[in-house]
Structure formats: C-alpha cells, structure tokens
Structure 1
C-alpha cells in the first residue's frame, strides 16, 4: 500500500512525501487565487471553488480568506452553504457537509491528527479521520471540530465549542468539550433568542 492510499484510509502516513507535497502545492495555488479575488468577482470565486473542492453545490458562499490544507480537494459540500471569514478546513481527509450549513467566523474543521507516541511525531507522521456535518447545521464562531466527528442534521454548535465526539441531530450543543445542552423544541418556534419573540 502506497503512502497516498494510507492517507485516504486513516492509517499513519508521511505527509511530507515529495509526491504528496507537489500535488498539495498545485492545489494551494488555486486557494491563493481564490483569496486574492475582489468582492466584485463573484463569478471568478464560484469557478475557483468548483475547481478546488471535491464537490460543491449551488448557492454556496465562502467569504475569503479561506484556509485549507488541500484547498478543499477533499471537501464535499452540499448546496446553500455559507461560511464566514477564516473558515479553516484541515482537509487532508474527507469533509462531508450537508445542504444549508452555516459556519460562523474562525471555525476549524480538522481531519488530521498525529500519533501520541513522540517518536512518530518526531518523524512528522499523521493520520486522517473523516468529518461529517449534516444538513441545516449552524456552527458558531470559533468552534473547532476534531477528526472523526459526525454532527447530525438541524443541530446548533455554540460559539467557541470544541467538538471531540459525535453530536446527534436536532440539539443545541456547546462547551469544551462540546456537550448536548438540550433538544431543539417548541420554545424555539416561539422565540428566536432568549426572550425575543418571533414576529414572522
């Protein structure tokens, strides 16, 4: 099994192998171009995202700057996704994001990890575990999603949370580490924020 296959299968591998680094550099050239676009260049941004990402649906808006180890090559986004400034995708492994997900500013989605054993870390070795984010999820600013995590549909992840374990659908979850606080319920149909009543 070659190093690239090990990378995709969640095994420990060497990310500094010349074949991988040259491939990664080509991807990062596109990311540089995306981040250098002007606000008026929406068509150019959309075209670059199509070239950069593994897949990206219609009506997605990613606010530059975007940071991504592989420029989104291993990211698979649905449609209607919004990402505020400084989304970081550590996309050495696969990142799957459902439709209508919202990312606050400074969110990190990480698939890469490093072995605990110091001798392996000294060699620069790493492993990747996929991240899956369901449909209609809101991830608050500064949240960090760790390798191997799945977040269910319709869930809210509070700002600043560190998500180290799977989070189910239809809940509000916050904290370090992130934990479920409550289910989304009838109160949320009447109030949009604390005691502020919906008038729609």
Structure 2
C-alpha cells in the first residue's frame, strides 16, 4: 500500500528559509544541512528537499527572499521622500548599503569568510537574471511609479537602477571610504542622472 503524501503548508517554505538564515548568521553557510533545517522546523528531510531542492537551489531561494526584502525597503524609503527623487533614491541607497554591509548572505556572496561563494556568487555574476535583473525591474518600476515627474522612460529607469545597483555592489566589494562618502557619490550621480 502506498503512503499518501500531503503537501507541506504554504508557510513551511518560509519557515525553512528563516531557519537557514538563522543558521547562516550563527554558524555560516557550511553549517546549513537539510537535516538541520528539518530538525529546526519540525519536518522531514524529504519535506526540506521537496520545498527547497538542492543546497544551490536553497542559496537561490535565500537570495530571492533578500531581493524581495530589498525591494520592500526601497519602496518604503522612496515613499518617505514624495516628490524628491534625488532624496528618495539617495535614501534608498544609504539604507541598502548599511543593511547589506551587515547581511551574512551578501558577505558570503561577495567573498566573505563563511564559505558558500560557489553557491551564491553566480547569482550576482554569471546568472544575474535570478537576482540582479529581478531587483532592477522591480526597483525601476517603484522609482517610475513614485516619481512620475522625472522624464525617464521605463527602459531609462532600468539603466539608471542597474547603474545604481552596480555602484552599490562595488562599494560593498571594495569600499573606497566611509558609507557617507559612498552616499555622497551616489547623491551626485543620481542628481546628474535625474537632472
């Protein structure tokens, strides 16, 4: 007789991702195992594999989760600066830079000491459609919607946001000074772009 399998509740995936993020923050990527996640959430290892797939797929799911959080933060920052595109975009850059510098997943992806670079770095470099393109499309739409007075087309907003994100990543990988210095540079660049 075959056992009937029941799909995991919709929240199981989110619980597993939260558990993985907790393990990474405490002990690094190498400490993440499907068995450990199963134990933390109270599900079987098979459920973990069904929900997340391989460890590389888990890395992608975690980065997409962070991308969605990034877009939500940008949306909030921009909403706090209605009618001020330079101020809103600069505030979003500042907040993102500060949050990213304290984010263990980005530390891993950008070459930190916790291992896992092979699972995370391609998501930002050789396979950017998963994270970078998704973030660019979402953030460009937020900026265009919030700042309709800026005379940029949707594709021009996408170019501006991609440049914004690449400058952000550059400051994370190789900081050339303080966060204030980076924010000042961004404010100048955005001021020129949106002028």
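Worth pointing out:
- Taking distance in nm of label points 7 Å out along Cα→Cβ at positions 91 and 107 as the criterion, the top-ranked structure out of 1, 2 is 2, with the highest value.
- Taking distance in nm of label points 7 Å out along Cα→Cβ at positions 19 and 187 as the criterion, the top structure among 1, 2 is 1, with the largest value.
- Which of 1, 2 leads on distance in nm of label points 7 Å out along Cα→Cβ at positions 147 and 163, largest value: 1
- Computed -6000 for helix-only ellipticity at 222 nm (-39500 (n - 2.57) for each DSSP H run of 4 or more, over all residues; to 500) - originating structure among 1, 2: 1
- The maximum of relative contact order in percent (Cα under 8 Å, 6 or more apart) over structures 1, 2, that is, the highest value, falls on 2.
- Test item: Cα extents along the principal axes in Å calculated as 69, 34, 28, pick one of 1, 2: 2
Values in this text are rule-based calculations from the coordinates and carry no lab data. Note that the structure is predicted; figures quoted are calculated from it, not measured. Cβ atoms are built from the backbone, for glycine too; each structure is taken alone.
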